[in-house]
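K.L.:
Below: a set of structures, written as structure tokens.
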Structure P
Amino acid sequence: MIETHVHFNNDTLERDLPGVLRRATEAGVTDFIVVGFDEASSAKAVALAEKDTRIWAVVGVHPHDAKSWSEATAARLRRWATNPRVRAIGEIGLDFYRDLSPRDLQYAAFRAQLALAREVQLPVVIHCRDAYDECLALLENEAADIPLIIHCFAGELRHAETCWKHGWYLGVDGPVTYKKNDALREIVKATPAELLLLETDAPYLSPEPFRGKFPNEPCRLTHIRDTIAALRGISPTDLDALTTANARRAFSLAS
């Protein structure tokens, strides 16, 4: 399995990284995509990827930190993007749930990073919370030419259908295992096989039976995999093969 969204650049996981990696490896997770959310975490993601061939980096500024966006930030992201260990720009987007940055600044940082991704020819990892209508409208109008991964998909069926139409990948996390999340399970069941990705968002979003327990770890990816395999009526082994191939294609990873 490939863990397509994890935060080893979070202090909680970083403190016990050898143990986290050992447990993940024992669970069958072979590669890890560490995603940045600000300059410091992006720098950590790159450093981790340079030290361990199992780790790949994604660099970007989360909408929470959009108020810190500057040309200097853009220059650093552009420089990191030339590193072959960096496989995408992200996680970027819109977050109208917490509104930790003003919405006009969220839009500005989002558009600037989409332009950067187009310039450096990398895919984009999208963060979207309580802003699916706005986020997908912007992407349809301004980024239809960029390969996209919709991280931790939590939209409605109509939003998923927009993603499917454009060939955008859906990242599926712990919430697919939650007891009252039937709507998400129906979407995941209907998603075209070639657009599914497995992710944990660790240390966040622990799946059942660990819901609410912090920190989450990549070793728990098996619970997400097993839930999706059962939904789709295939074996966990077949889902492993399918989502691993999707991840290698989405992030241009060598097999």
Structure Q
Amino acid sequence: MAYRASFVIMTVLGVFITATDVAVILVIFSHTTALAGFTRDEALFLYGSAGLSFTLCDMFVSNVDKVSQHIKAGTLDTMLIRPVSTWIQLAADRFALTRAGRVLQAAAVLGYALAVLDLDARRLWMVPVMLVTGTVIFAAVWTLGGAAQFLLTDAPEVINSFTYGGGQLTQYPLSVYGRDLVRGVTYVLPLAFVNWQPALYVLDRDDPFGTPGFVRFLGPVAAAVLALLAGLAWRQGIRHYRSTGS
């Protein structure tokens, strides 16, 4: 707040940057009425739900992947002797409130999609569940990426391919991708539970890949399992940390 004009500019800029993703979707639908069987408003629903979960994690958790910088500089040692979780310290390190603009943009797109789609009110309970599930999944992916830095030391772009890459992948109907990729993000790295599987239930759509109907309700289970694995990986990374050696 010491630089209020800068804060406003950066926040608004964040809105415009993420709005380019929406512009791409609108350009696509200016040439077609359906994308892999999904209408424009359904695609915007997928974009908004995935985007809101992702931007919340980008705002509050993404700094965890900067652990490699602290490992190289030796500043992680300072965090280890404080009576606060190292994970929380890293997540809060260089917190950028200006990212709130991206959160608001995703929320606006989701709100628009919910307003214009003719959805069964009895299925809307899944929307908050999918948002919480997606947030936990993205947070777990970022945590796994941070834990990997204890081994790789300096490979943030490798991690970004799963975090930011996963955010981009979930913005579109997974039916635009190959069957093997969809199986991978369903049964290995469960990004399909961020929005795809629960959205099929909300939209009352059949799964183009023939996945059993009960899978649509397994998002919380997948998120809990991935969070547990991420927590164990992070703990192992901390336990095997040996400082910079300098």
Structure R
Amino acid sequence: MLLENKVALITGGAGVNGLGFATAREMAAQGARVVIMDLARAEPESAAARLGEGHLGVVGDVTDKAACEAAAAAALKAFGRIDVLVNNAGITQPVKTLDITGTDYDRILDVSLRGTMYMSQAVLPAMRRQKSGAIVCISSVSAQRGGGIFGGPHYSAAKAGVLGLARAMAREFGIEGIRVNCIAPGLIETDITQGKLSPERKKEIEDTIPLARLGRAADVAGACVFLASDLGAYCTGITLDVNGGMLIH
């Protein structure tokens, strides 16, 4: 198994149809002990229980630095180490530039970008002590192409910020055996997209994608496992596109 004896912490991982839970499920199947961190209303403890015995659910908000530190501490208390962090938590909002308020901007950037920084800060001390670790940050094709289907410009900005932050951390911590990489998903069928695309609009989008389908959560989960495992041992600072060819560059 690719992640045997590894401990993986995944933020925003409790939604059963989301990228985070798909990643948690795949990492557990590959031998990892998984810590799911999410908001209380998402019931991360129940999500962890769905993975089977030996996994942990932790309530926490990634925009709260103390909550991130508490989640890392809970993982260390339960399992003694943290080998993998998946910075998955993020939210979106489909608005145009002139309609973005200051509150909108803060809310979107806080979860995706501040949350990525706070959670990375929380696990890095343990990874430095171990002299090993893998951080996977979920960005978006929206950051690369300047907009997406469901996210406004502030979402693109937040996800572009994730790319820059991850690359800077990769340079800083590579010497200590810690790899930091990004995944840029295309349009993935999750709870965010359910009911928001008519069959006609979905077909229009699929016709622009070389692989002729929308992505599945499992597609992103597999990429996360690759970057977290020794299969990706010589990858750091990269952006792995998982978009079916929606953006080829």
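K.L.:
When Rg/Rh (Cα atoms, Kirkwood Rh), for residues 101-164 alone is calculated, the result is 1.16; to which of the structures P, Q, R does this value belong? Let's see the in-between values first.
P.N.:
Details: P: 0.94; Q: 1.16; R: 1.08.
The read-out comes from structure Q.
K.L.:
Taking Rg/Rh (Cα atoms, Kirkwood Rh), for residues 29-132 alone as the criterion, which structure among P, Q, R has the greatest value?
P.N.:
Values: P: 0.97; Q: 1.16; R: 1.03.
Comparing P, Q, R, the top value of Rg/Rh (Cα atoms, Kirkwood Rh), for residues 29-132 alone belongs to Q.
K.L.:
Which structure, out of P, Q, R, was FRET efficiency 1/(1 + (r/R0)^6) of positions 13 and 181 (r between Cβ atoms, R0 = 25 Å, to 0.05) calculated from, if the result is 0.90?
P.N.:
Details: P: 0.50; Q: 0.15; R: 0.90.
Derived from the structure labelled R.
No lab work stands behind these numbers, since they all come straight from the coordinates. On a predicted model such as this, the values are computed, not experimentally measured, just so you know. Cβ atoms are built from the backbone, for glycine too; each structure is taken alone.
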